[in-house]
Structure formats: C-alpha cells, structure tokens
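Please treat every number below as a calculation from the coordinates, not as lab data. All figures in this text were calculated on a predicted structure; none of them were measured in a lab. Cβ atoms are built from the backbone, for glycine too; each structure is taken alone.
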Structure P
Amino acid sequence: METLVRTGPARVDADVRIPVTPDAAAWSQYYEQVYRAARGDATVIPWADGRASPGLVEWLNSAAPSEVRPGARVAVVGCGLGHDVAELAQRGYDVTGFDVSHTAVEWARTLHPHCGDRFMVADLMALPRELLRRSDLVVEVHTIQALPPECRAAAAAGLVSLMRPHGCLLALCRGRDEGTPLDAADAPPFPLTPGELTGLFGAHGLTPVQSVEAFLDEEDPPKPRLRAAFRRR
C-alpha cells in the first residue's frame with residue numbers, strides 16, 4: 001500500500017510515493033525516487049545540506065581519538081550524497097560508504113571525485129559478504145529514523161553485522177522523550193527514544209560507551225537528536 005504525497009518541505013518537482021508499509025524494499029524504492037526526482041539539485045533533498053553531519057564531526061573531534069585507531073576501517077551506512085564519507089576520508093580513515101539508491105551513489109561519486117571509489121550500492125537488509133564483520137567503526141547517521149519502526153530490528157541487525165568483533169558503532173538519530181508516543185505521521189523521520197535506541201543494539205550484545213547523548217541540532221527551529229557509540233559487552 002502506498003500514499004501519494006509530497007516529500008514535505010523539500011521542493012522535489014515530482015510526486016513520490018511514500019510507502020505505508022513496513023516492507024523495507026518499498027522504502028528503498030521511495031528513497032531512490034526522491035534522489036531521482038531531484039534531478040541533480042541537492043537543495044531539494046530534505047536531508048541534504050551540503051556538508052558532513054555536524055553531530056558526526058563533533059564526535060570525530062572529541063570522542064573518536066579514544067575509540068578508533070588512526071586509519072581505521074569505517075563503513076558509512078546510507079551515505080546519501082557522500083559528505084560524511086568525504087569527511088572521514090579527509091581525516092585518513094579507510095572508509096567505504098554505501099547506499100541502496102543507485103542515483104545517490106552516482107551523485108556522491110560526482111560530488112567527491114577524490115574519493116569516488118569509496119562509494120558503492122548496497123542494501124543494509126541484504127548486505128554483500130565482502131562488507132560483513134570488516135569495520136572497526138560503523139557510522140549510522142539518520143538511517144534507522146528513515147525507516148518505520150517495524151523495520152528497525154532488521155536494520156540494527158544489519159548494522160551490527162558490519163562490525164568487527166571489537167568494533168564500535170556510532171548512531172545518530174532524531175530523538176523523542178521516553179513515554180512520548182510516536183507521531184502517527186506517515187512520513188519519515190521516525191524519532192527514537194534513548195531506550196529504543198539502546199534496546200535495538202542491546203539485543204545484539206552492544207552497550208553504549210557512555211550514556212546516550214540528547215541534544216538540539218543547528219536547524220531552525222532546532223530538532224532533538226540522539227547520539228551514542230556502542231561496543232560489545
């Protein structure tokens with residue numbers, strides 16, 4: 001089942017179908033539609049602002065030196081237009097970014113020709129074998145929140161499967177307070193509570209390195225966000 005709606009505040013000049021279903025494949029098609037409908041204009045992509053995630057950059061500056069070694073192998077999940085991948089490559093990490101959208105990946109390669117070979121098409125729900133259990137650091141920026149709650153457990157399992165046994169996983173997402181019901185809106189993002197975020201990865205034996213950070217981002221008006229780095233117990 002699908003509903004025909006606009007993508008929200010974005011100025012995508014074509015209607016795209018937002019799935020009203022927990023089927024991950026339908027959501028993958030939705031994101032491909034958004035990138036394709038933008039026709040090369042990044043300003044109409046709702047989640048693209050032409051830079052690496054400020055929440056990721058802050059973590060790289062403050063916490064990363066004590067969590068991951070220089071030159072560590074990194075996987076960026078749902079890399080979109082590739083700004084997070086470019087940031088990590090510039091810092092000397094051995095980074096690979098992947099996205100389920102072919103259009104996004106080709107666009108990222110064009111935007112970042114100096115690291116174009118670091119992008120690939122892959123599906124978090126059906127990962128290629130060469131990505132499994134290879135990353136010292138897995139970076140998840142706003143991917144879980146982009147899927148309906150029914151898809152979160154499968155997404156978390158995919159993220160964990162990318163990690164080496166002693167690896168680290170960094171998750172950033174839109175946040176909401178404990179006890180606050182999820183808005184019934186049919187469009188992403190779907191915010192998580194700190195308990196939901198820790199529960200997703202706790203099911204795989206991961207615990208936060210520190211307490212989940214709740215903060216307001218730099219948008220106008222500011223939006224609540226969560227950030228946490230996870231390791232195995």
Structure Q
Amino acid sequence: MTHGPMLSSSLNSSKPLAVVTCGPASAPIDSVRRITNFSTGEIGSILSNVLQDAGWEVICLRGEWSTFPAPEGDVRVFSTNDSLAALFQGLPAAPNAIFHAAALCDFQVASIEGGPAMKKIPTRDGALTLRLEPAPKILPCLREWFPRAFIVGWKYELDGDRPAALAKGAAQIRECRTDACVVNGAAYGEGFGILLSDETLTEVADKCGLASVLVNYPPAAT
C-alpha cells in the first residue's frame with residue numbers, strides 16, 4: 001500500500017471533511033473462517049456523531065463485524081486491511097482530519113499446514129497449523145496519502161505500565177508522522193490519554209469525553 005489516491009481538495013460542501021475508522025478488520029483462513037480483533041466500533045460511532053454535531057462532514061469507515069449501532073450519515077463498510085485501504089483511496093475528497101480508531105489485523109495467514117486446499121477446510125481432517133505473518137498497516141501510509149490532514153492514531157496496550165504505553169504512543173507519532181495518538185488499555189489504566197506530537201497529554205475519563213475533546217483538536221481546514 002504505497003500509492004495514495006488522487007483526490008480533489010474538498011467536497012461540494014462548505015464543511016470540512018473528517019474520516020473516522022472504527023470496528024474490527026479480519027483476515028481469512030478459508031472462505032468461511034477468519035482471524036480478527038475484538039472491537040465493537042463504539043468509539044468511532046460516538047466520535048462520528050459528535051463531529052457531525054460540531055459541523056463537520058463525516059465519512060465513517062466501519063468494520064463489517066462491528067456490533068455497536070452505526071453512526072448517522074455516510075457509513076462505508078470494510079472487511080480486511082486491504083479493503084479499508086481501498087476505501088481510503090476511493091474517498092471523494094482529501095480529508096481535513098482522520099481519526100483512525102479501527103482495530104485492524106496485525107497478522108494475516110501466510111500458510112496452512114495439515115489440511116487440504118479447499119474453500120472450507122473440513123474439521124474431520126484433524127488439526128491445522130497456521131503460519132501468520134505481519135499484515136500491511138494503514139496508519140503509516142496516511143501521511144503520504146493525505147499530507148495536509150490532521151491525523152490521530154490509536155495505541156491500545158495491555159502489558160506494561162502507563163509510562164511504557166505513552167512511550168509507545170509517542171513512538172507511533174514519530175514513526176507514522178501523525179499529529180496525535182489516543183492511548184488506552186490495561187497498561188494505560190482507567191480512561192484515555194490524548195498525546196499530541198509535542199508530547200502534551202490530555203486525560204479523559206470515558207468515550208464520550210474522549211470524543212468531546214478530540215473534536216476540538218483539528219483545524220477546520222488545512
């Protein structure tokens with residue numbers, strides 16, 4: 001995923017455009033089975049609605065296995081990391097802001113040992129061995145694709161402590177050239193931390209509070 005879309009600078013609307021990704025991606029094992037991350041899509045739905053209420057044009061790119069109700073407005077569904085990339089490349093205009101909250105696959109199936117090459121591998125053949133390989137990531141591509149956008153990534157960490165989780169968030173900002181990172185998970189502790197590229201940290205208690213703070217960060221136009 002190295003080539004970005006050729007987009008116009010704005011929609012036919014006077015509103016700035018925000019793109020919100022949410023929910024899980026999946027990677028196929030066969031035609032009926034998959035590996036995936038757990039995500040309900042709740043944060044993205046809440047954020048999309050708050051942005052619309054604040055006067056933004058919003059496109060929500062939502063994982064098809066999301067269980068939380070979809071937001072109002074323009075919702076486009078993806079299944080895999082690659083299909084999300086295709087949705088980004090099919091946007092009608094270059095976004096002013098991107099909030100990349102989707103739980104994408106970190107791994108995909110490289111090979112399967114122990115079963116026949118079939119659309120649905122039968123269980124009667126016994127155990128399978130899956131060899132996984134890193135899946136292509138979206139966040140590192142976004143700055144190349146949308147050089148003028150305000151980009152927010154997410155860092156969900158379970159191991160370690162809060163300083164370690166924040167350090168990983170800061171590393172993500174540097175490596176992916178984003179403007180901010182939302183840090184949460186057991187390593188961070190209760191609530192969410194919004195870390196900016198200048199290492200300013202804002203702490204919020206819950207998802208609604210997170211959305212109400214995030215909506216005020218990106219400029220209306222870049």
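One table, with the values for the structure above:
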quantity: Source structure (of P, Q) for FRET efficiency 1/(1 + (r/R0)^6) of positions 158 and 182 (r between Cβ atoms, R0 = 25 Å, to 0.05), computed value 0.70; calculated: P
quantity: Read-out mean count of other Cβ atoms within 10 Å over residues 54-61, computed value 17.2, structure in P, Q; calculated: P
quantity: Source structure (of P, Q) for relative contact order in percent (Cα under 8 Å, 6 or more apart), computed value 20; calculated: Q
quantity: Among P, Q, structure where percent of Cα pairs over 32 Å apart as derived comes to 20; calculated: Q
